[in-house]
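Trainee: Below: a set of structures, written as structure tokens.
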Structure P
Amino acid sequence: MQKIPMTAEGQARLEAEKNRLHSEERPAVIRAIAAAREHGDLSENAEYHAARERQSFIEGRLMELKDILGRAEVIDSSKLSGDVVRFSATVLLVDEDTEEETVYQIVGSHESDIAEGRLSVTSPLARALIGKSLGDSVEVVTPGGSRAYEIVKVEYK
């Protein structure tokens with residue numbers, strides 16, 4: 001069984017999603033199925049089929065979350081320090097061409113959200129950053145072309 005690296009915040013978000021699905025979404029869809037059954041013929045009942053489809057999604061996601069959380073290896077970033085980029089580091093990068101600054105936290109693949117600045121440890125940029133130090137220059141080949149970044153700040157929260 002392969003462990004899944006995760007931050008404590010990522011674990012808390014997944015636990016909250018699991019609890020919400022279990023205590024709110026699941027009972028609501030069961031009520032919706034019961035209400036749809038009362039309308040009679042199930043073969044042409046769109047509400048019934050939509051509720052069953054939603055129930056299938058919820059049950060599948062609950063199983064997936066239980067598996068992920070069961071294999072989670074929580075990395076406590078508060079115990080890490082230094083100028084070397086590792087898992088859970090928050091990194092300030094400067095694009096060497098445009099001078100644009102970007103901040104990313106390197107997190108597990110199940111908790112990544114690029115819009116929120118959470119970069120998956122399996123992404124090309126994160127793989128290029130891991131092991132590099134403050135002041136290093138990193139070149140990354142992405143689908144949009146090759147980009148060069150300088151590591152300006154590394155911190156662990």
Structure Q
Amino acid sequence: MKIRVITTGGTIDKVYFDATSEYEIGEPTVPHVFREAGVGIEWELQPLLRKDSLELTDADRAAIRQACDESAENAIIVTHGTDTMSVTAETLRGIPGKTIVLTGALAPARFRVTDAIFNLGLALGAAQSKAPGVYLAMNGTIFEAGKVRKNREAGRFEQTDL
């Protein structure tokens with residue numbers, strides 16, 4: 001099995017600049033995380049966007065859907081900002097024969113304390129084991145697209161009854 005990793009930006013890839021006290025989205029962190037974790041499964045990186053998820057447009061979501069649809073791999077991880085991850089997940093539903101797992105982080109992967117590494121590992125496991133469909137891998141849980149929301153106050157994702 002080979003896994004396609006599509007990166008779209010978001011906090012997971014943010015870099016903090018002390019001089020300006022600002023964040024910018026940098027190079028994808030997935031290669032570093034996978035290398036450090038000793039990931040042995042074959043995977044291919046496809047950097048697609050470098051945007052905060054609040055800046056994503058319908059055209060951006062269409063590009064993400066097209067990249068998933070055209071992927072030769074049936075197992076796909078999409079790194080994404082957390083604010084609109086569930087919206088993008090909804091737009092990816094209905095792609096036949098693909099297991100698509102969106103993940104991200106509440107703190108940049110480059111930080112010493114981050115959920116990024118854990119979430120990427122969870123997404124990697126889900127992409128290999130879940131049936132075709134669209135999922136979110138966050139906070140130690142695999143959520144089905146359309147049945148999850150971000151609780152900003154609590155800083156976590158939660159199951160919904162939709």
Structure R
Amino acid sequence: MATKPPKVTQLGQQTALPQSPEQAVLERVPNPHADTHYVARFTQPEFTSLCPVTGQPDFAHLVIDYVPNAWLVESKSLKLYLASFRNHGAFHEDCTVAIGKRIAELLQPHYLRIGGYWYPRGGMPIDVFWQTGALPKDVWLPDQGVAGYRGRG
């Protein structure tokens with residue numbers, strides 16, 4: 001017996017920004033092409049969180065690539081989830097890996113990778129990469145397209 005897909009509660013509704021990633025509701029919808037391997041990419045070039053020590057803002061360019069299985073992430077819920085980090089104190093590594101793990105847990109994709117390209121704090125950029133699953137052999141996965149930090153050089 002087929003299970004009924006979960007109800008999407010935020011799309012098409014006025015939705016308040018969640019106060020934390022834990023409060024954010026990340027939703028999924030059925031993949032209409034579950035029999036086909038392809039890459040879906042989300043790019044968040046203005047991601048913000050807070051340094052857990054100083055409370056100062058941290059900025060990153062996130063790129064999330066995944067090869068869906070039965071589910072797709074619902075994009076409005078993803079936007080709200082990512083925006084909920086702007087009041088959240090965590091190190092770059094924690095933010096990047098936690099986002100990847102939460103999406104992977106929700107979707108159970110064939111493959112998922114996240115690149116967190118963080119702008120410098122204390123003079124040093126920190127780039128964080130995490131992935132899960134094996135990329136299917138029949139999938140073209142383009143470069144994430146974010147250049148390493150070069151300053152003004």
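Read-outs: derived from the displayed coordinates by stated rules, not from any lab. A quick note: this is a predicted structure, and the numbers were derived from the prediction, not measured. Cβ atoms are built from the backbone, for glycine too; each structure is taken alone.
Trainee: Can you say which of P, Q, R returns 3.6 when distance in nm of label points 7 Å out along Cα→Cβ at positions 46 and 118 is computed?
Mentor: Of the options listed, only P reproduces it.
Trainee: Moving on to the next point. Using the calculated result 14.5 for Kirkwood radius over Cα pairs in Å, for residues 54-109 alone, pick out the matching structure from P, Q, R.
Mentor: P
Trainee: Match the computed value -0.38, -0.63, -0.72 of log10 I(q)/I(0) by the Debye sum over Cα atoms at q = 0.10, 0.13, 0.14 Å⁻¹ to one of the structures P, Q, R, and report its label.
Mentor: R
Trainee: -12000 is what came out when helix-only ellipticity at 222 nm (-39500 (n - 2.57) for each DSSP H run of 4 or more, over all residues; to 500) was calculated for one structure; which of P, Q, R is it?
Mentor: P
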